[in-house]
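S.K.: Once you scroll down, you'll see the structures, which are given as structure tokens.
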Structure P
Amino acid sequence: MNILVISGSPRTHGRTRIAAAYISSVYQTDLIDLSEFILPLFNGEAEQAELMRVQELKQRVSKADAIVLYHSGMSGALKNALDFLSSEQFKYKPVALLAAAGGGKGGINALNNMRTVMRGLYANAIPRQLVLDPVTIDVENATVTEHMAASIKELMEELHMFANAGTPGV
């Protein structure tokens, strides 16, 4: 199964990047880290669709059987990347949502915002979602806590279940 993790933070160091890299490594997924995968500011002009980075983004999302979106909120970098995409890449695709936050309330707001955008792209945001509070990420060792690793495992199992269910009508 081809799963793509999109780390939505433009920061090169931080909890979002650590958790996204952890998921990508443990579950052997493709990873787009928006702190390195630089896109132009979306302007809606047709010429942007011809840019190599934009074509690569569309191709990697299209090729994925499922997506994991991760950030502490709808960062400008993540929203910008999603603006380049459409239902052509996301329709019926299961998407797992994770947020890093200073506290659960901020994470829930971020998850709700990402879920709304996924509906607009005709993606299937799966029911299980996670908020990773600062205490769940071991910054010094660039990993997550054992408890959070178990929660991520459950999330990834649910994502696999939805991805294996297939596309409706096929």
Structure Q
Amino acid sequence: MSGGAVLVRRLRPQEWQAYRAIRLRALADAPDAFGSTLAREEGLPDDTWAARVAKSAVSGIDCALVAEQGGAFVGLLWAKVDAQDAGRVNLFQMWVAPESRGRGVAAAMLDEALGWARRRGSRVVHLGVNNANAGALGLYERAGFKAIGEPYPMREGAPHMEQEMRLLLDGAA
């Protein structure tokens, strides 16, 4: 994809429709990469999408990131403080558009999410990844993530297994 440099930034509340579009595109493109499904999320009403993005902007515990190139969203990553452990951040929804893959977009979004986690004083970052996705596994391993536990089914009825990974942040034991 041409269109210049990629900008990684926080998603804005008024961009909920663009978020919905890229989230659905991600689910359609990579149905085995996520715990949710295209059918499940296509059925969500507009106010659910709008509320999800609006809440992320003010919650203090969400960091919804997009990669933008040439005015279009080409990547998505959502970081969120764990509900039971305020020192833990979980990463979800990582996806890069096929036309932008192999150009450092995923690494740039991951760097931004990890920077946010560090700035807020988090001690650990967790994620789950399809263990058949060598590209994603390599990205996370290069960033210092380590596999923990045994792989488990991504969701009921899914043939793929998910691997939990963890990154201890500076000073974490």
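S.K.: Supply the structure label, taken from P, Q, corresponding to helix-only ellipticity at 222 nm (-39500 (n - 2.57) for each DSSP H run of 4 or more, over all residues; to 500) with the calculated value -13500.
M.R.: Working through the options, I get structure P.
S.K.: Which of P, Q yields 24 for relative contact order in percent (Cα under 8 Å, 6 or more apart), as computed?
M.R.: That value comes from structure P.
S.K.: Shifting gears a bit: Looking just at distance in nm of label points 7 Å out along Cα→Cβ at positions 49 and 153, which of the labels P, Q belongs to the structure with the highest value?
M.R.: When distance in nm of label points 7 Å out along Cα→Cβ at positions 49 and 153 is calculated for P, Q, structure P comes out on top.
Any read-out appearing in this document is the output of simple, stated calculations on the displayed coordinates, not a laboratory observation. This is a predicted model, so every value here is computed, not measured. Cβ atoms are built from the backbone, for glycine too; each structure is taken alone.
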